[in-house]
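Since every read-out is calculated from the coordinates, none of them should be taken as a lab result. Owing to the predicted nature of the structure, the values given are computational and were not obtained by experimental measurement. Cβ atoms are built from the backbone, for glycine too; each structure is taken alone.
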Structure 1
Amino acid sequence: MVDIDKSLKRKWDHGVDWNNLLPPSRPSIYHLKVIRKELEAKDNNLPVAVLGSTPEFRDLLAGLGFKKVFVFDKSLLFHERANKLRCYSNEETLIQGDWLQTISTFPKTFVAILSDLTSGNVPYDKQENFYRDISSALISNGSFIDKVLTNEAEFSVLDDLDEKYKSMPYNLETLNFFSCEYFFGSELVKQFKLTDVSKFYEILDKRFTHPVLRKFLQNTLSITPKNGIWYYGDSWLNFKKRYFRYLTLARSYPEPIGNPYHKRMRTLVTNRKEKVNTQPTGGINGDKE
C-alpha cells in the first residue's frame, strides 16, 4: 500500500518546535474543554485512540483515568519529542506506521478516537478510506472527535493580509497567526488546492519588502516545516462527502471569535455509520445525512 504521504514522516521528524507552536495549530483551552465534556460521558475502562502524538490529548486522557490509550503515529522521533511536553507518564501503546495500514487492524475497538487537524496529512484520494477505517475502528457508541479545517469562509486575499500584518507587533502569538492565515487560509491555498510550504515561502519571499512582513516570514519556518504539504485546499462541499460517507454527525462546535480560523474550522463529534449511503451528503449547515 502507498504511504499516506511520503513527506509526512519527514515534515514531523524535522523543523517543528512545539514549544513555539500555539493554538489553533494545537489544542486550545476551548478545544480541550469541549473534548473533556465528550470524554466524561465515556467508560474510561474501554480503549481510546489518539491520531498523532498530541501531548494535550494524552494528558487529558490520563487525567480522566483512561487506562487503555493507543497512540497512532508514523514518526517515532516526533513521538519522543511530544513525550517531553507531557505532564503525565501513564502507560500507553504506540502503534507506529501509516494510518491507512494501522487503524484498520483495530475493528470495533475504541470508545473514542481523538484527532487534531489530521485530515491535512491525508491526500484527497485517500481520505474516504481513512474515514472508513476510523468508522470501522469505533465501537457502536464510540465517537470520533476531530478538529477540521472546513473552508466554509472565503480564503483571505494577500493584499488584505499584508496590510493587516504590517501593523502587527512581532511576537509568538502573531507569528502563529501569520502562519495560519498566509499558509493555511489565504488565496494561495485556493490557487494550489493545498498547502505547499516551500512554494508559498518562495512566493511570499519575492512578494514581501516590508520589514515586518519579512520578519514574520523568516521565522515562520520554526513552526511550519518548509518541506510540509497539507491537503487543506478542497472545498467543504467536496470534503464533507468523503467525511460523512462512513460517519454520522452528533455535534459540531464552531471556533470562537478571535481565532484566525473563525468560520473556517470546527470540532466535529461523529459516530460510526452502520448503513453507508451511496450518495452521501454532509451533516452541518442544514444538510441531512
Structure 2
Amino acid sequence: MTTRYEQIRFCRQLNHPLKRRRDTDDANAYSQRRLAIVVEEVSRRLADVRVPGMTANLVPLLEVTGAFVQGCLDAGRGVLAMSRAKEHGGIVAAERSAWEMWNELDYLLRRPDPPMEAVKVQVNAILEITSWMKEQEHVSSDVLNRNEEGLSRFQRDYPEIVRAVSEQRKKGRFHWSGKSRSKIVGPTAKAADVYKLLSWETHPDILSIRDVEATFVQRDGVLTLNSPQNSLVITLTERSASSTSECLLRAWNAFAQFWMLEVLELVPPRKPQ
C-alpha cells in the first residue's frame, strides 16, 4: 500500500516553482501565517478595484480576471481554515482549486489578445449553463432568459467568437481555450506532475490503494484505515498553505500588473502576538 508519507516525500523531490518552505516551517506554522497575511491583503485590495480610463471592450476582461482572483482567494480561505484545524484530508482539493485559478489567469493574460479571450470565457460559460438548463425539467425561466439575453448581446457584438466557441464545443472541447484543462494548468512537464499529484488527492483512483488494508480475522473481513501521525499532518497542511499562498500572491500580482494596480511584494509572516 502507498502511504501519505511516501507521497509527500515524492512531492518534495519535484522542486516545483511554488516550493518555498523550509524544514523548520512545520514547527512554527510559517506557511499558515504567511497565507493568512496574503488572504487578508488580497481581500482588502480586491474589495476596492478601480481601473482609471476603463473602456467598454475591457469590461469582460475585468470581470473574468477579477473572478479568477476571487476564486483563488476563496480557495485560499478554505486552505487556511483547514490548515488551522489540521484537517489534512480535504485540504489538497482546495489547494488544487487555487492552482487552477492562478494558472488559468496566467494563461489568459499571456494570450495575444486577452480582451477577446475573456469574451470567449464568458460565452463558453453561458453556453455551458444554458445547455444544461434546457435539459432540466424544473428550471428558473428568469435565470435561463437572462443568460440567453446575455448570449444575444455577445452574438450581436462578437458574432465570430460565439460561432468559434459553439463549434469547439460541438467537437467536445468544452474548455474556453479549446484545449484540455490539464494543458492549461499543467503547461510544462514539471507543472503537469504537480497537477497530477494534486489530482491524486482529489479523485478516488490513488485513494483505493493508500492507507487502507482489509484482512481476515476469524472469517470476518476487517477494514483498517491508517491515519498519519501528527507530525505528518502538520507537514501536509503546511505544504498546502505554502503552495496556496504562492498561487494567491501570483494571481493578485498578475491581475494588478495588468490593470496597473498596487502589487504585493513577497509577504513575510507577522510575528505572533
Supply the structure label, taken from 1, 2, corresponding to relative contact order in percent (Cα under 8 Å, 6 or more apart) with the calculated value 37. 2
Quick one: mean count of other Cβ atoms within 10 Å over residues 33-40 came out at 21.1 when computed from one of 1, 2, so which one is it? 2
Comparing FRET efficiency 1/(1 + (r/R0)^6) of positions 105 and 265 (r between Cβ atoms, R0 = 25 Å, to 0.05) across 1, 2, which structure shows the greatest value? 2
Please state which of the structures 1, 2 yields 20.2 when mean count of other Cβ atoms within 10 Å over residues 137-144 is computed from it. 1
Taking mean count of other Cβ atoms within 10 Å over residues 113-120 from the coordinates of each of 1, 2, which one would give 22.5? 1
Which of 1, 2 yields -21500 [helix-only ellipticity at 222 nm (-39500 (n - 2.57) for each DSSP H run of 4 or more, over all residues; to 500), calculated]: 2
Given a value of -0.42, -0.52, -0.74, -0.96 for log10 I(q)/I(0) by the Debye sum over Cα atoms at q = 0.08, 0.09, 0.11, 0.13 Å⁻¹, point me to the structure among 1, 2 it was derived from. 2
Looking at structures 1, 2, which one was Kirkwood radius over Cα pairs in Å, for residues 65-160 alone calculated from, given that it came out as 15.7? 2
Distance in nm of label points 7 Å out along Cα→Cβ at positions 57 and 241 derived as 2.7 - corresponding label from 1, 2: 1
